[in-house]
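Below: a set of structures, written as structure tokens.
Nothing in this text is a laboratory measurement; each read-out follows from the coordinates by a stated rule. Only a predicted model underlies this, so the values are computations on that prediction, with no experimental measurement involved. Cβ atoms are built from the backbone, for glycine too; each structure is taken alone.
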Structure 1
Amino acid sequence: MSETIQSLLHEERSFEPSAEFKAQANANDPAIYDEAYHNPTKWWEGWANQLDWFEKWHTAMEFDAPNAKWFLGGKLNAAYNCVDRHAEGDRANKPAIIFEGEPGDTKTLTYKEVKDQVSQIANALKSMGVQKGDRVCIYLPMVPELPMTMLACARIGAAHTVVFGGFSADSVRERANDASCKVIVTADGGWRRGNVVQLKKITDEALDMGCPTVESVLVLERTGEATGTVTYKQGRDFKWSETVTTQSTDCPCEPMDAEDLLFILYTSGSTGKPKGITHTTGGYLTGVYATSKLIFDLKEDDIHFCTADCGWITGHSYITYGPMANGATVLIYEGAPDTPDKDRFWRIIEKHRATILYTAPTAIRTFMKWGLEYPGRCDLSSLRLLGSVGEPINPEAWIWYHQNIGMGKCPVVDTWWQTETGAIMISPLPGITSTKPGSATHPFPGVRIKVLDEHGNGVDVAGPGATNTPKGGFLVMDHPWPSMTRGIFNDPERYEKTYWSRFPDSYFAGDGIKLDEDGYLWLLGRVDDIMLVAGHNISTMEVESALVDHPAVAEAAVIGKTHDVKGQAIAAFVILRAGYLPSDALTAEIKAHVGKKIGPVARPDDVYISAELPKTRSGKIMRRLLRDIAEGRALGDVSTLADSSVVASLKDRYEASEG
């Protein structure tokens, strides 16, 4: 990576954990890094021993790249570890799930109540013929029944595949067919921005397209009459109220081998059909249990508010399996952050006294754009820790989050991981790590990270306090970790080609990364998003960070477009903060600001001011579509966008400005 570009990520600001936080933290001794680095297998065994096993393992780990196995011979059940062991002990009457629906309805379920309802859902699935080893497709809104259905599947040994409630009929059909699902669990509808998303109708459309393995559909009555007419097919479709609530609350947990499939979660590929990422029971649960406890510093009285949906890996790992394996209280919300007003998240935190907030940089930058009026209305004093997930967070968004949401007192844990890694791989430990805004800091203990160049040469990242040689390159892992994916469902060749072919016997995450002189790691985004401008490798993330550093810019997306002289030129699409208006003078000022922050080579040729950017339903910016617009190509697939009209509007505006 070019030295010109590395200069942007030289961050002088640093934030030490307070003495008060450090004293009470679950991890406050830096020696754990050294211990875990020198014997990661033993380290992970220590965490696995904190779970409840029906039978202990005889071999901790086997690895023959690209295949890893953990805790061989061990038998356990994920639902037992997340529900029963708490419900049968001192946490029986502790809130497990606090729910707020978009219309304002609320519900609190204790661990004893969750155990009973999970058992009823599991028995309902069994009554539909679901057995150990079968697959169940879950297509629900973000209501308590979603994580409880996941746990019900785990209870009886059926693998689940959750489809995000904003996806189309074709997405449901494709995933249900690839996984050969026997049952689809859905709802009549779910609430989003005051409207009903008609999930049952979409499910019917998917089945009409052809889902030959689906035998039954279980339908939760969430929206009732607001949905309109809901059709039920005799013998195939079953109402929740008639099928689940009548079941026994007695349903024994199925002993599962540590390497038995727990779930499949589909993630989009740049080309071709989505990849069915698989995770198994013992290793995955160990990874999310350990990371939840140390990174979020989970305490008995915490209210853990993760704003993700269980349709994504974040909702699997840090709403359902990780916090609940720790016996934590999770707070979940069904709807949009701007309904009925832009203070909804802050109202939820104030009302339920949330102590931990885990959200995405995209959301944080949106809150910045909306202004301080909205969080300023609410009492956020209950918060004690903030987290960031989903993409690199630029330093100015980090500072805004820290100062205005955490009031300068909450540690910020900026986390890097993927659907494929299962659990967080790089993150501060809030009782140990001095944080730098914009840096995910260090590998989690027990995780080995390398920074390699295109020839496979590079450095091991040894953790805080170690001697590290600064280097930019590719993020690679050559030592297994328990929660790593066991492959792409029914497609081992694609798994090997996608993740293991670039560097021998090593997992390549697809991301660029930089190790600085202090041993801190800086994520540079997907290597697909590295631009080659006049011979310089420039990360889109770095230019976007410089853009958002300008006081007028709330959010930015950068792409490289073909240039006759430079190879690629930088084009930036920006959203302005409240109170700023577009002008030629402001555009020139923004361009100059980037040149000053990074260097002249990174100064954008073009800056386009827009009201919105094309984002997926998980909040990620679709730079591929911006490249299509800038290159004048036909637009690619827009089916995963939250609002496809944004692209057409941007295209019209871009073409008008170019004309």
Structure 2
Amino acid sequence: MQPPIATINPKEIYKHGDTRIDNYFWMRDKANAEVIKYLEAENDYTQAIMKPAESLREILYQEILGRLKETDSSVPEQIDDYFYYSRTEQGKAYSIYCRKKGSMESAEEILLDPNVLTSDKKYISLGVFAVSHDHRFLAYSLDTDGSEGFTVYIKNLEDGTLLPDVIPNTSYSLEWAQDNQTFFYTVLNEAWRSYRVFRHRLGSDYRQDVEVYHEQDDAFYVGLSTTKSKQYIILTAHSKTTTEEYFLPADAPAEKFRLIQARRPQVKYSVEHHGNKFYIVTNDNAKNFKLMSSPVSDPCKHNWQEVIAHRDDVRLYDIDVFAHHLVVYERKNGLKAIRIIALTSNDTHYVEFAEPVYTYSTARNTDFNSKVLRFHYSSLTTSTLVFDYDMDSRTRVLRKQYEVRGGYDPADYQAERIFAKAADGTKIPISLVYRKPLDKNGKRPLCLLGYGSYGICTEPGFSSSRLSLLDRGFICAIAHIRGGEEMGRAWYEQGKLLNKKNTFRDFIACAEHLISEKYTRKEKLVITGRSAGGLLIGAVLNMRPDLFRIAIAGVPFVDALTTMSDSSLPLTVSEYEEWGNPNHQHDYDYIKSYSPYDNVTAQNYPNILVTAGINDPRVGYWEPAKWVAKLRSLKKDKNLLLLKTHMGAGHHGFSGRYEELRDIAFEYAFILHIMQIKRYM
């Protein structure tokens, strides 16, 4: 079967006197029947090419599914007299949200079961899930097409009925006031930016809701949160580099939000509450952030007092404030740490972690008066553990370890961290895991993952799906490249804007190091990345296509120059602080020099699998579609090039857990089919 041939319809795009011809600009018009016809033809081609691997894909799916405990439950969280938890049932795609009153031996009350809402919907995603302070009402929101536009619903938990209050076009934020009749929420504009905050009272028409905040700057988004003390609702306006926050007593929803500190370019801050003060995490004259405090009565900058000073070697990125403890979340040498400070004595200690490569995430920890901190721990070889940590006695209780079925033994695997040297001499961390024993002779296949944007850290956590590769001899590695924030704020800044090419060079250096150290060789090297990580994949394929055997680019941001030049698209203006503003000549030229779509040339490329989502608001489906079409027209090799578009989903693919596993199995089948690897080690 021959691959689809996309129609060439040249369009001239002008900027700064530069003329670019875009042969596939027409693909942006989703209303054009030819666009849908082309995407469906690509899907048909992908299905036909992968037909010989159907049985392998099914084997992989059953393997991955077989490691999961399909019927399972989260560790309950006690809030007042209720125990809240979620659980899954075998055969059902979505988690069920429940609670019990008094004790876990009480009768179960199902608060929300998305599985019963999906009979006429192919896609469903839960956004907000917020129970009122008196536990009587549940506010939840649903996205039914992957566009990330949510509709809010209110459920009366006393009788199970839905209130007539239905609010469309909302974002991810909603917070209840203490009167349990009022809540605040955010709405989206046509560019998919959360830009307004409204106050709603139960029983009223949302069209009569009072606007309490309107963000005029297209680079800023708004969000809402409630302090752990539950005394204040926080309204945050933020861009990629700048923050401004307001606070409102949660028991006085009719009052106006008060400004904490006016925005200043390149200054970020966030607040939490304790007693008569706010704690403030900020980068004001502190690249790696520091901790300040200020009186609630007058919290502006001239009253800020230093609590934890800036440190060049430690990134302070968040805090949790309890009645008697301050929890500080840090990162040093690429590894996360938890620092506990007793507020009465100022005694300080760190939670101990035994493994050399690991990660954690915090639970909600909603009980302000608790002395117990709950967190989730995992590593490349340890499945997720849920710990309750006593901050006074410095002891921990294991509440749950998520089961890996099928006879998994972590002793059969080894994790390590090594360093590659970038072109400028910078040492780039690489986390990797493999099945033992390892002979470093270059014969192992290796899958290298990368992201490297927005300061997002790619964490070395556990994946039971990954075992299907490890057990077939693969080494799986994560390149902690610049553009992330693994090694501090400077690590991020060295991989953005006019330093963006460091991200790509770092990734190539990691690949070359893994080859030179004989973990693998280029004929066995697979690279993968999603979204901005897909831009990474596209860029390095243009720069060093000879270095890789297979590349997988998920919803890749590959048409960077055209997208960043169009301010009408969602996210574009807010992204200027990450990629640059093409209205400025130097930014335009720099983005053009690496934008994957603009730099496709007539050369050999490795085998490539590309995915897209038709309703994706973050990376338009046309970006991967255009990229694939241009690659088809120019590449000289006969390697596979496949495009798979989810026709009923968005940026995150299908919403149900089983479909998600099938997508993973498809990608693994693509890799193993090309590598001709079928058996275990």
If percent of Cα pairs over 27 Å apart, for residues 130-473 alone is computed and equals 50, the structure in 1, 2 = 1
key: Label whose coordinates, when FRET efficiency 1/(1 + (r/R0)^6) of positions 554 and 586 (r between Cβ atoms, R0 = 30 Å, to 0.05) is calculated, return 0.45 (choices 1, 2)   = 2
note = Value 3.1, calculated as distance in nm of label points 7 Å out along Cα→Cβ at positions 50 and 66 from one of 1, 2, is from structure 1
ask   = For Kirkwood radius over Cα pairs in Å, which of 1, 2 scores largest?
value = 2
Relative contact order in percent (Cα under 8 Å, 6 or more apart) from the coordinates reads 10; which among 1, 2 = 2
Source structure (of 1, 2) for helix-only ellipticity at 222 nm (-39500 (n - 2.57) for each DSSP H run of 4 or more, over all residues; to 500), computed value -5000 = 2
